[in-house]
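Structures for review follow.
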Structure I
Amino acid sequence: MSSMQTHEVYNQVPPLVGHDTSDDPALREGLVREGAGWAVEEVSALGRIAGSAEAQQWGRLAERVPPRLLTHDRYGHRIDEVDYVPAYHQLMETAISHGLHGAAWADDRPGAHVARAAKMMVWNVDAGHGCPISMTYSVVPALRAHAELSARFEPLLTNRVYDYGLRDPATKRGLVAGMSMTEKQGGSDVRANTTRATPQTDGSYALVGHKWFTSAPMSDLFLTLAQAPEGLSCFLVPRVLPGGGLNAMRLVRLKDKLGNRSNASSEIEYDGATGWLVGEEGRGVRTIVEMVNMTRLDCVIGAASGMRMGLTQAAHHARHRSAFGKRLVDQPLMRNVLADLAVESEAATTAMLRLAGANDRATRGDEAESALRRIALAVTKYYVCKRGPMHAAEALECLGGNGYIEDSDMPRLYRELPLLSIWEGSGNVAALDALRAMVREPHTLDVFVAEAEQATGQDARFDDAVDRLKKELTSFDDIEHRARRIVEQMALVFQGSQLLRHSPEAVAAAFCASRLDRDWGGAFGTLPSGLDLAPIIDRALVETG
């Protein structure tokens with residue numbers, strides 16, 4: 001018998017656990033810069049939980065044991081419930097207790113919405129449960145269009161208590177809200193919705209129709225769109241009616257999705273479901289505009305979070321893995337790839353935090369910041385969410401075959417990121433919305449250009465990019481055909497302006513040399529020679545210890 005040990009383990013990377021996911025210089029610097037320095041320890045506390053082996057296992061279990069639809073009980077009664085693995089509830093409880101849902105709306109401190117954005121970014125252990133968390137946050141401002149409903153439900157939507165189960169909302173300590181907008185024939189074209197809302201004598205409406213995507217159907221309340229006598233209108237629909245009876249909402253099936261598997265996305269039918277009008281009849285789209293802003297911001301946060309997670313995993317692997325006699329992190333081409341991934345991540349994070357700051361100030365009445373949010377959010381949502389899947393693919397490749405194995409968590413990240421480009425309007429919708437802002441609200445473009453010009457005079461490549469963008473915008477001929485080209489240029493200029501003003505010189509120089517120079521190769525790892533990559537890689541390695 002041979003004495004040779006065939007399974008000796010060496011040159012394998014240790015698990016990345018026990019770290020603080022908020023150990024991201026770009027995140028912490030932006031948190032302070034955008035007015036939420038008071039929240040650094042709160043964000044770090046959540047980051048330490050996210051970096052723990054226990055929380056990471058919650059995320060894995062929630063995805064690997066997906067929710068299960070229970071339409072009837074053992075006796076044949078209709079119950080329309082979704083059964084989740086316990087890990088899902090632990091994720092929800094942690095997120096809500098740390099205020100990631102609607103709590104920022106009850107916090108008067110300047111920077112409250114920035115702090116919430118930072119927490120969303122560091123709580124990166126599972127994307128699926130983030131959907132009801134995001135929807136709860138986004139529903140609050142839309143609900144304020146109905147003072148009585150807002151007064152009744154907002155305190156429960158902002159309370160930091162996760163109180164799961166189908167019960168009368170008035171009897172619960174905390175509520176979770178969802179959205180039920182999309183129909184199979186319309187998709188993003190919600191004006192094509194066919195669900196009908198008929199007024200009742202008690203002031204409510206009876207809703208009849210089919211919704212194609214309704215995520216987190218065990219939420220307590222839903223905002224939904226339906227055709228009322230005066231046109232498309234917004235309604236608040238509870239799962240359980242006052243008094244405890246189930247509303248007439250039927251769960252038809254759960255969607256079998258590419259990713260986001262811990263989140264129960266469902267098809268539902270309203271069979272005379274009770275709803276209350278929010279806003280005016282016929283003004284449904286206008287009522288939900290503020291809600292759309294919030295969910296789009298969360299798409300950007302999610303993409304930035306995914307990029308940072310992918311970068312951290314790639315950097316950790318390169319730091320501990322050796323090939324051809326050297327650690328990967330010391331090899332020139334791998335350093336180019338890691339630095340390039342780091343630049344992309346920092347650009348996304350810095351732009352996201354600027355938008356979170358604009359959002360925070362807009363909610364407090366700052367009209368200029370509201371105008372910047374209007375256009376820069378659509379632009380950034382389009383571009384950053386498109387870059388996310390490409391970033392994840394390159395980060396996965398840094399791990400080689402180990403990254404293609406489910407245990408690495410990289411496949412889960414790769415599956416999740418495409419959703420953010422689809423959610424709340426896919427690429428074309430986001431690009432066209434940016435153009436709509438320019439045409440209908442031209443002052444938003446003025447504010448955007450003014451924001452960009454604050455960084456001019458520091459890098460000739462950036463200045464040239466600003467000039468090219470201005471020329472592109474001098475004519476609106478065939479502008480819809482050019483929408484993606486224009487919006488991409490705007491996104492790059494916006495990111496460049498933030499990096500030049502707020503990031504280390506090495507990061508900003510690498511961004512301008514690679515993203516704004518027309519000779520950029522396009523693929524990650526094509527940074528030109530002559531750049532100082534060491535400080536960029538050092539920032540990427542902070543979280544890995």
Structure II
Amino acid sequence: MFKIGSIGRTYHHIQRYRKILTVLIKYGFGDLVDELKIDQYLEIGLQLISRQRREDIERLSHSVRLRMILEELGPTFLKMGQILSTRPDLLPIELIQELTKLQDEVPPVPFSIVEETIVKEFHKPIEQIYLNFEEQPLAAASIGQVHKAQLLDGSPVVVKIQRPDIKHIIEVDLEIMMHLAGLMEHHLEGWDIQHPTKIIEEFARTLGKELDYTLEAAYTERFARQFKNDETVYVPKVYLESSTTKILTMEYIQGIKASAIDQLEEHNLDRKKIAKRGLILTMKQIFIHGFFHADPHPGNVFILPDNVLCYIDFGMMGRLNLETRENFADLLMGIVRRDETETAKALVSLTQSDEITDITLFETDVAEFIDLHCYRPLKQLNLGKLLHQLLHLATKNHLSISPDLFLMIKSLSTAEGLGRLLDPDLDVIAEATPSIKRIHLERMSPRRLSKEFSRSGRDLFHLMKEIPGEVRTILKLTRQGKIKMEFEHRGLETMLATHDRISNRLSFAVVLASLVIGSGLIVLSGIPPKWQEIPIIGMAGFLLAGCMGFWLLISIIRNGKM
């Protein structure tokens with residue numbers, strides 16, 4: 001979707017870079033700008049940035065200031081913060097909790113530009129697509145905004161429209177992000193291990209998907225197929241003929257927000273039944289389908305007549321394979337049984353690490369955690385909060401958590417919070433137990449076992465079939481002397497860069513010394529033309545040598561080493 005190259009030297013790039021640096025300094029991160037040595041790469045305009053810091057901003061925590069920076073810098077940085085809020089393997093929990101508060105509210109785009117976008121996408125006037133189109137948007141975010149409309153057949157719809165030139169804005173920011181990430185790898189100790197440039201590349205791919213509304217349409221239709229025969233949930237219809245990569249037209253839902261308690265009671269809707277249904281639907285998404293709504297906050301869940309739940313905004317979805325779902329069920333069962341051994345093993349299975357050497361010591365940490373948090377009745381447990389704290393324990397033990405797993409726990413925690421808002425007496429563990437038992441029973445079902453044996457048999461057959469040919473190929477290459485071994489050196493980039501810098505300076509010094517010696521010989525020989533009886537060529541050589549010497553000295557001082 002995006003082509004991330006080296007930072008451009010255009011006016012737009014420089015102005016945007018200066019804006020980013022200004023905001024960093026404004027919120028008290030001037031030291032970071034100095035450590036990254038950005039002035040070596042971006043000299044234009046950097047000296048114009050004010051270094052004044054307001055005392056009220058300095059009193060705020062680092063996490064709060066980082067959130068404020070992301071909100072002020074616009075859509076790309078805002079989305080980066082939202083995605084990083086699902087990465088406990090990269091950021092501390094307190095920063096992640098702050099990033100979840102990011103607000104994506106901006107002034108709407110004028111209707112004239114909205115109409116221009118629709119005409120450009122469909123190649124026909126707006127009147128030939130929509131019978132009625134409200135100029136005032138229902139909501140406006142950094143990437144797109146939503147309008148209410150009517151199709152030609154009278155169907156009420158909502159239309160999500162992407163902001164103009166948002167792709168170009170994001171591309172410029174991504175190039176700047178990539179440059180900053182490279183500087184972090186090079187200048188900040190320990191950041192080369194985190195590979196921030198790889199994180200930016202992954203973020204670019206994720207953001208590219210979010211800018212393609214056809215993917216959200218596909219996610220919505222898949223979610224609808226999952227619950228096709230479930231009368232407790234309703235999924236809005238997608239009108240593909242009125243949708244493109246930049247425009248998404250969906251059925252307008254006139255329901256009640258799940259958090260609007262007074263309106264629910266006014267319409268005689270059963271809050272306890274809604275809370276129970278919402279939690280059961282979340283469990284079905286996670287354990288049965290492995291495809292779940294990753295952002296079920298109250299604004300994305302509407303309640304329809306007969307206590308039917310309706311999810312909207314399918315832009316953020318998560319996936320879990322069968323193995324992860326089964327390991328997560330083991331984790332929950334270990335918590336329910338207060339079994340530290342089962343909980344620890346399930347947690348290790350859900351994560352990745354090469355550093356855990358003593359599983360017994362880790363089990364002891366988990367046992368202390370369970371004793372500390374699970375002494376109360378299961379009904380009183382806050383499952384989402386408990387899982388977040390358990391994952392924090394895992395990261396402290398150098399266990400890496402996949403983004404989808406954390407996204408699922410975040411989704412479960414949000415659904416639990418909404419359920420308890422509707423019904424404070426909701427027993428989350430009791431509602432989750434049937435789904436956990438079901439996945440355990442299915443694991444040992446004859447059909448599942450026969451399928452596993454059949455798959456293993458096919459794999460073994462193909463392996464035995466391929467081994468003779470592979471061995472024959474290896475022996476043939478060995479006889480021909482074509483077997484090659486490749487070695488990869490890691491961690492030498494800094495040393496090689498230092499060697500390059502040393503060799504460049506030595507070469508520079510040799511050329512400088514040669515220039516001085518040559519100029520001296522010319523002056524002594526008295527070769528014309530002359531000025532004041534001094535050869536001009538010799539004088540020019542000395543001047544050039546002086547400039548080169550000062551250049552070399554300034555370069556050494558700017559790098560901080562003499």
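So mean projected area of the Cα convex hull in nm², computed for just one structure, reads 41.8; which one of I, II is that? Value 41.8 for mean projected area of the Cα convex hull in nm² corresponds to II out of I, II.
Ranked on distance in nm of label points 7 Å out along Cα→Cβ at positions 275 and 483, which label among I, II comes first with the largest value?
When distance in nm of label points 7 Å out along Cα→Cβ at positions 275 and 483 is calculated for I, II, structure II comes out on top.
Computing helix-only ellipticity at 222 nm (-39500 (n - 2.57) for each DSSP H run of 4 or more, over all residues; to 500) across structures I, II gives -19000 for structure II. Ranked on relative contact order in percent (Cα under 8 Å, 6 or more apart), which label among I, II comes first with the largest value? Answer by largest value of relative contact order in percent (Cα under 8 Å, 6 or more apart): I.
Computing mean count of other Cβ atoms within 10 Å over residues 59-66 gives 19.6 for which of I, II? Among I, II, the structure yielding 19.6 for mean count of other Cβ atoms within 10 Å over residues 59-66 is I.
Assuming 0.95 is FRET efficiency 1/(1 + (r/R0)^6) of positions 19 and 347 (r between Cβ atoms, R0 = 35 Å, to 0.05) as calculated from a single structure, say which of I, II it is. Corresponding structure: I. Taking 26.2 as the value of mean count of other Cβ atoms within 10 Å over residues 123-130 derived from one of the structures shown (I, II), identify that structure. Going through each structure in turn, the value belongs to I.
Values quoted throughout were computed directly from the atomic coordinates according to the rules given, and no laboratory measurement underlies them. These figures come from a predicted structure and were not determined experimentally. Cβ atoms are built from the backbone, for glycine too; each structure is taken alone.
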